[in-house]
Structure P
């Protein structure tokens, strides 16, 4: 069964943006290595890619990181165009994904409930 093109492109974009973040190629001080690209949704015509970003940091830190990524979107898109072999690189739109942080907080609450009160 063939994987749809938008899924392949989304996977490649996620890999490339993640590498740019880890390698600190994005020079905006708001973007740090604690940011994680959780998922990417690419439109059927490959015109847009919605990039969802999460982090263990505070919510304000996450908002600043996403703002930094959005301001560097042109640079990131240019780097994607260099490394990807597609006719048109999708326009990037960055969004906050609170799922990772909420899951972490939920695990902490479960641990607190399960641990004996004497510890």
Structure Q
């Protein structure tokens, strides 16, 4: 079945991150009930970096606005960054501006912080 979503009309959902002590924002677009794959738009406010963590899923981020800062470099609009399942990573926004990404997982999303 075709799904069409006007992401611009969707409000940002605030998601408090206890580990970071900050709020992140998202717009859920699609979740596949069979595979758990998810597509959402995520906004990291300026200065917020999601510290070292892993996921039991692979995921990609397509940068829509701002600069995505990662453990492997910084990437501006139009860049697509794929994070393999189980890799230790960090990512977020520069100190100067928010970053907005299209976020895609290959199966259900979980996050596990490295302490």
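Listing for the model above:
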{"read-out": "Given 25 for relative contact order in percent (Cα under 8 Å, 6 or more apart), calculated: source structure among P, Q", "value": "P"}
{"read-out": "If Kirkwood radius over Cα pairs in Å is computed and equals 15.5, the structure in P, Q", "value": "P"}
{"read-out": "If mean projected area of the Cα convex hull in nm², for residues 18-73 alone is computed and equals 4.8, the structure in P, Q", "value": "Q"}
{"read-out": "FRET efficiency 1/(1 + (r/R0)^6) of positions 34 and 82 (r between Cβ atoms, R0 = 25 Å, to 0.05) - structure with the largest value, from P, Q", "value": "Q"}
{"read-out": "Distance in nm of label points 7 Å out along Cα→Cβ at positions 10 and 98 - highest-scoring structure of P, Q", "value": "P"}
{"read-out": "Value -16000, calculated as helix-only ellipticity at 222 nm (-39500 (n - 2.57) for each DSSP H run of 4 or more, over all residues; to 500), assigned to which of P, Q", "value": "P"}
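FYI, it's all coordinate maths here, none of it is from the lab. Predicted model only: the values in this text are computed from it and were never measured. Cβ atoms are built from the backbone, for glycine too; each structure is taken alone.
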